[in-house]
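Each structure below is given as C-alpha cells.
Read the figures in this text as sums done on the coordinates, not as results from a lab. For clarity, every value in this text was computed on a predicted model and none was experimentally measured. Cβ atoms are built from the backbone, for glycine too; each structure is taken alone.
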Structure I
Amino acid sequence: MHHPSTRKLVLTALTVALVTLVTITVQIPNSVGGYFNLGDSMVFAVALIGGPAAAALAGGVGSALADILSGYASWALPSLLVKGTEGLVAGLLFRRMLKFGHLRFSLRIILVMAFAGLLMVSGYFLTSSILYGYPAAIAAVPSDLIQAFISIPIGLSLAALLRRAGINRIFE
C-alpha cells in the first residue's frame, strides 16, 4: 500500500520531469538569448489536473531545469519565477472555477490559460528589458505570444491524456 505523501511526491516529480521534457523537445532560439518552446502547454495541463501548488512547482522547477540542461542557465532563475507564477496563477484560477462548478471545457478555461500565458510573456519581457534593454525585449514578445497561445490547445489535450492515465488532482 502506498502512503499518500509518497504518491504526491512521485506525481510531482513526474510533472516536473514532463515540463522539462516538453520544454526541451521543441526549442527555437529567439532574439534575446532565450528560446521558443512548448513547455507552457504542460504547465497549463498540470494547473488543470494538479492545482496551483503542483503547477507552480512543475512550471518553475521543470522550466528552470530545462534551461540548465539546454545551455540557457542564465535564464533558469527567471524561468523558475516566471513559469512558477504562470502555473500558480492558472492553478488558483482553475481551483476557483472548480469550486463554482465551471471547470468543464469552456471558454473560461481558455481565457485562464490566455491570462496565465500573458503573465509569462510579461515576466520574460520584464526580464529581457532588465538584461538587454527595451528594444531587444520587444523583439522577443511575438515569439513568446505565439508560444503562449499555441500551448493552450496542446495543454488541454495533455490534461485529457494525463487524466486518462489516472493522473488527476495531485494535491487533493
Structure II
Amino acid sequence: MSSRSVLMTAQDIDRALQRMALQIMEANRDVDRLALIGIHTGGVFLAERLKQIISLQEHRQVEVGCLDITLYRDDWSQISQLPIVKTTDIPFAVQGWTLILVDDVLYSGRTVRAALDAIMDLGRPCSIQLAVLVNRKCGRELPIQANYAGMDVLESHNEHVDVLLKEKAGCDEVILESAAE
C-alpha cells in the first residue's frame, strides 16, 4: 500500500518563491544582466513566477526564457524512441549574462547537467546559478547543488516527490508518495 503526504501547500510554495526571489536579488544586486531560464516543464512555470516577484520588487522587467533539454539527456533513448521535444525560447544572447536556471525538483543532477550543456551551446554566460523548488537530498549522481531551494527533502529511494503546479495541474502542491515495501 502506498502513502501520500503533502510537503508543501499553495501557501508554502508562494512563501518559498518569495524567499527564493529575495535571495536571488540579494546575491545578484545588478538585475540588469540577470535572466531566469526555466527547464521544461515545471521550471518554466516557476521561472515566470520568480520573474513576476523580482520585476515587482526591482521595478523593471527581468528577462526570462525556457529550455528543453530532451535531446541533451544522456538517457533520452532509454526513455523513448520518439521523444517529445518542447520549445527552447531564450530571447536574448546568453553571453555575459548571469543566468538563474530554474527547475521544480533537483534529484540526480542529470537534468541540470543536460541544461548546462544546452546553455553552453548558446554562448558563455557570466555565471549560472540554480534555483529549485524541491531539493531532494538523496539520489544525487552528479556533484550539482542548488544555490536557491524552496525546500530540502531527505527521503528514501522508494519515495517520489510530485510537484503539482496550477498552470498545468490546476493546483499548487508538493506531494511525497511512498511505495509499499
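Remarks
- Taking Kirkwood radius over Cα pairs in Å as the measure, the highest value among I, II is held by II.
- At a computed -9000 (helix-only ellipticity at 222 nm (-39500 (n - 2.57) for each DSSP H run of 4 or more, over all residues; to 500)), which of I, II: II
- Calculated for structures I, II, distance in nm of label points 7 Å out along Cα→Cβ at positions 8 and 128 is largest in I.
- Among I, II, which structure scores highest (criterion: distance in nm of label points 7 Å out along Cα→Cβ at positions 32 and 144): II
- Distance in nm of label points 7 Å out along Cα→Cβ at positions 24 and 64 derived as 1.7 - corresponding label from I, II: I
- Among I, II, structure where P(r) over Cα pairs in 10 Å bins from 0, in percent, for residues 112-159 alone as derived comes to 28, 46, 20, 5: I
- If you line up I, II by distance in nm of label points 7 Å out along Cα→Cβ at positions 56 and 120, the top spot, with the largest value, goes to II.
- Once Kirkwood radius over Cα pairs in Å, for residues 48-135 alone is computed for every structure in I, II, the highest value turns out to be that of II.
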